[in-house]
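*Asks:* There are structures below to look over.
Here, each number is a calculation from the coordinates, and none is a lab measurement. Worth saying up front: this structure is predicted, and the values here are computed from it rather than measured. Cβ atoms are built from the backbone, for glycine too; each structure is taken alone.
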Structure P
């Protein structure tokens, strides 16, 4: 019997999208966040989703600003 323990990598694949209320574009908030200070990721991974209420986003398509109302799972 082989008792050697093997290991493997674990992969976390996460996404967060928000539809722009102006042009209906599906914004990738993970990509949006990576160009900043990772405030969205910090709030998501610390289970502080409510802190994203009224977080301002600039649409990646039409460049209009909008607010996050809430995050749903």
Structure Q
């Protein structure tokens, strides 16, 4: 027969195992979210760089057309 103290100890240990597994799972999800955010920031940075390249190309094309019209 299980004594009251043993039952309380088993309950507390079970609770601690449950809480610990939940915290570990939460930490894993947080790390995955952080990695996804870093990838997103890299993609946004790449898009900004691409936009600057397009603006630079557009400027060069406009200059080329303006030079050809002036001749």
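*Asks:* If Rg and Dmax of the Cα atoms in Å computes to 30.6, 104, which of P, Q did it come from?
*Replies:* Q
*Asks:* If we compute mean count of other Cβ atoms within 10 Å over residues 2-9 for structures P, Q, which one ends up with the highest value?
*Replies:* Q
*Asks:* Still on this structure, I have one more. Starting from the value -36000: which structure in P, Q was helix-only ellipticity at 222 nm (-39500 (n - 2.57) for each DSSP H run of 4 or more, over all residues; to 500) calculated from?
*Replies:* It traces back to Q.
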